[in-house]
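Every number in this text was worked out from the coordinates using simple rules, so none of it is lab data. Computed from a predicted model, the values in this text were never measured in an experiment. Cβ atoms are built from the backbone, for glycine too; each structure is taken alone.
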Structure I
Amino acid sequence: MENKPLNSFRISRFINEEAYGGIFLIIATLVALIWANSSFYESYHYIWHDYKVGFVWGEIDLVASLHHWINDGLMALFFFVVGLEIKREIMGGELSSMKKASLPIAAAVGGMVFPAILYVIVTINYPEYINGWGIPMATDIAFALGLLAMLGSKVPLNLKIFLTALAIADDLGAVMVIALFYTESIDMNELLYAGFCLAVLVAANFAGVRRTVFYALIGFAGVWIAFIYSGVHATIAGVLIALTIPARTKISENDYIDKLGKYLEKFKKENPDTKSTLLTKGQVHVISEIEDLSKKAHTPLQKLEHALHPVTAYFILPVFALSNAGVHIDGSIDDMMIHPISLGIVAGLVLGKFLGISLFSKLMVRMKIATLPEGVTWNQIYGVSFLAGIGFTMSMFISDLAFKDDSFKQIAKVGIMCASLLAAIIGMLWLSLTSNKSE
């Protein structure tokens, strides 16, 4: 069971990685926009959309554009990490009990429902645009936490934890939306095969198999490839595989502390000459035993999350931004910004997120189902409600699923960037002006 200092350290590390990852995202986005609107636009389009890579093995044909591999491959790994975060938070984090989880979950629900409703209201007279209702439902945790981190000590750690828990619950909602509403046709044979492979992984978990390479092989060769051919988006496979990863230690916390103490005593006795800088053979052996003991005290889930989270924050999401944010402005930017798709996204992300998160949070506290995190004010909740309107990565990802027409996708991405920028400015100004004021 995690103690409080360790939990705070883990949360702080997670937030810092997301914050720095947000800087990489911004740089990648700017590079993509400049590249796509320069004289080198053709090279941008060729590299990401026309250049094919992959392999063919028998009936398995996995040759596609880099853009496709990023959105179906690298983003599946991103969603795998999201799945690990969701499982960890449910088992021992901010979503582990109703008392902890009720406020961020309710806020996330409000922050998904209101944006979708506002988007539908704006586009109600345009049936061809209505399918984009899922685009403004998502929050980009890297951008949002990155901006929140810039305020430093002006905002309490508990506010950052609230935003993190909200965004993780929001991610779970986005996964469900993709699985249920943005899947056109399903190959049941492939889906049944994927289900069988998932059952194997679940059985292995219960049987005590802890080798991550086993889960990687079955997950990739069985679940992910089957999802590629099933019609259900491959990123869902990432989340489902993550939920099968063992989250139990091989040794209890008390046994670990007890045995570690004995090993340390043994380590001291092995070399009575404390002036010597060299270790004895006995001490080297004790260190190996401590390393083996520490491995038993780790969970595969937390080891994987610890290893992969920097990869997603510093590599996968920036590469996704580089390949997806390159909106080529062909025509009037003003026309794209006032297009119903764009207006619906702006209304959803800026106004919908604010209303949904703040109203649902207020409702939960008024009904005494939840309480505000310690040290957090309502003004700070309102500010975070605006910051949650930074949809960017997830919104762009869903826009590619929502629309087949490339021009609609481009308009949607212009709307996403405008809305995210507006939400960021309002949220930062709000928190800067109100964080030092009392309610």
Structure II
Amino acid sequence: MTSTHDDWVHRDAAVVWHGFTQMSAYADNAPIMVESAEGHELIDVDGRRYLDAISSLWVTTLGHRVPELDQALRDQLDRVAHTTLLGNGNRVTVELAEALAPLVPVDDPHFLFASDGAAAVEQALKIAFQYWTNQGIGDRTRYLALGGAYHGDTIGAISLGAGGFGTDVFDPLRFGVLRAPGYDRPDWADTAVALVEAHAHELAAVVVEPLVQGAAGIEVTDPASVRRLVDAAQAHDVLVIADEVATGFGRTGTLFASEQCGIRPDLMTIGKGLTGGYLAMAATVASPRVHDAFLGPDLSERTLYHGHSFSGNALAAAVALRHLHLLDEWDVLDNVRARADQLGAALDERIAPLGEVEAVRRRGLMTGVELAPPGDDLRWGRRVCAAAVRRGVLLRPLGDVVVVMPMLTSTATEIDRIVDVLAAAIAEVGADPGPP
């Protein structure tokens, strides 16, 4: 007997626990159930197609089932799927690191690989902390983070984060940080710089998401403000951690957002788009200043005793390496800039003037459309996204902010389709705003 969409949702809810999802409402929120994909579209178990306008949670860059990436995986399978990087190496992982080295905005970098962005952030926190203790400095134990920050869901990452997403329940486990305002405040950099100047003697590192705070609802800032903070930190001998898990690999119009800011962080975290959305892989990138502080006798206390079983996975490294080549071969960043200009113009003309819209924020192909519901608890973000899905475009809300995150290889026609559907979905919800 052929299973339908509803059958699969029932089976799903019986055995799978979905992240960031209230499972009691999972089936009622009309989830799509993916069977396959092709190019920029997802295909569900009933054969319906959806334009993937959130890049499968911001990770897919070039599309689904890219023949060149598929082949890279097949070729690596004929060699080896995985070997440990703890004390040993793997050729393709070395090749990936060599290819990344001239591309990341970190001088003479070393890469500590992990499986996801939160793990890369956790590594960066531990590295920054031990960097100082390795030099006999025991009072550099605090971090400066921003309001609206989101760095992942592990304990260190949610400590850096500004809260929300149900993290308050974990307050007894979170460590305190020095908190500056976020990008929603025009004066955020003034306060952040002042905090660095006043507390440099106790700061291990400043942690910043360059240009865009994604999970805050795509809050954006200007490059000069980010550079001011980084310059102040480095002038006061405070390490800088640039979290580019979300902004990296072309989302903002350059390969990394740090390039637009003109900064060279001491540590950097990358993930999401690293493998083009194929496999879980992330990395913490360290400058020589940081890396060399851990050098010493074998088995000494200067060693970084941290690692992951699947660190530097060969399959992920192979597809990431081919992905880097394709970004260049296909002139993907040129397309990002062209489609970003098109998207920005269309949003300004058709979405921003709507009475149901509070604000539109965008940097490159990272866009947040903040809705203006007439009351609380109307779930406009979820309802607008559901209306878009019914029209064949997959969007996802952050509260009442609709996130639009097209793939880097999106066409002009697809950008027009996304804006058309978003406008229609907003109009549908605005015509029936919900309970008073």
For this session: Give the label, chosen from I, II, of the structure having the highest value of relative contact order in percent (Cα under 8 Å, 6 or more apart).
Result: I
Seminar exercise, completed: Ranked by distance in nm of label points 7 Å out along Cα→Cβ at positions 221 and 349, the structure on top of I, II with the greatest value is I
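Of the structures I, II, report the one carrying the highest value of mean count of other Cβ atoms within 10 Å over residues 37-44. Don't jump to the answer; show the numbers that get you there.
Values: I: 12.4; II: 17.1.
Once mean count of other Cβ atoms within 10 Å over residues 37-44 is worked out for each structure, II has the highest.
The value -11000 for helix-only ellipticity at 222 nm (-39500 (n - 2.57) for each DSSP H run of 4 or more, over all residues; to 500) was derived from one model only; which of I, II is it?
Working: I: -21500; II: -11000.
Matching structure: II.
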For this session: Figure out for me which of the structures I, II the number 65, 54, 43 belongs to, where Cα extents along the principal axes in Å was derived from the coordinates.
Result: II
Exercise. Where does the value 0.90 come from, among I, II, when FRET efficiency 1/(1 + (r/R0)^6) of positions 133 and 285 (r between Cβ atoms, R0 = 30 Å, to 0.05) is the thing being computed?
Worked result: II
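Could you figure out which one of I, II the value 0.90 for FRET efficiency 1/(1 + (r/R0)^6) of positions 53 and 245 (r between Cβ atoms, R0 = 30 Å, to 0.05) was computed from? Don't jump to the answer; show the numbers that get you there.
Details: I: 0.60; II: 0.90.
Among I, II, the structure yielding 0.90 for FRET efficiency 1/(1 + (r/R0)^6) of positions 53 and 245 (r between Cβ atoms, R0 = 30 Å, to 0.05) is II.
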Exercise. From which structure (I, II) was Rg and Dmax of the Cα atoms in Å, for residues 261-380 alone calculated, if the value obtained is 21.4, 65?
Worked result: II
